[in-house]
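Several structures are given next for inspection.
Nothing in this text is a laboratory measurement; each read-out follows from the coordinates by a stated rule. Keep in mind that what you see is a predicted model, and the values were worked out from it rather than measured. Cβ atoms are built from the backbone, for glycine too; each structure is taken alone.
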Structure 1
C-alpha cells in the first residue's frame, strides 16, 4: 500500500485522471482519495517510484505521505 500527498487542487476531474492513469499501468490497482487531506492511497503492483512518476506525468506531482 502506498500513500501520496498531492498538493494541487482536487476535483472529480483530478481523481478521474489519476485513476485512469494508474489503472492503465496496473489494471488491478485500487485507489482511495481523501480530498480534504489531498492524499491518494493506492494498492498496486507498481512500486512507489513508478506511481509517483505516473502522478507527475499526469500533472500531479506527489510526495510520499505517512
Structure 2
C-alpha cells in the first residue's frame, strides 16, 4: 500500500527524522520519503492511513486533511 500524508509542524531535519522513526516503528520495512518544504510524506508498504496518522500525531506533529 502507498500512502501520502501532509504533515504539519515539521521545521527541520530533526523533525523529518522524528516522523520517519514514528512510521518505522509501525513497519520497519516501510519506505518513507519526506519533503520538508511541502510537508509531504510518502510511505510505501504502509500500514493503514489511520495508523500512520496516529503515529505521526503521537510524535508531536499534525496531519492535514
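If you work out distance in nm of label points 7 Å out along Cα→Cβ at positions 9 and 41 for 1, 2, which one comes out largest?
Max of distance in nm of label points 7 Å out along Cα→Cβ at positions 9 and 41: 1.
Out of 1, 2, which has the highest value for distance in nm of label points 7 Å out along Cα→Cβ at positions 33 and 49?
Largest one: structure 1.
Among the shown structures 1, 2, from which was the value 1.5 of distance in nm of label points 7 Å out along Cα→Cβ at positions 25 and 57 calculated?
2
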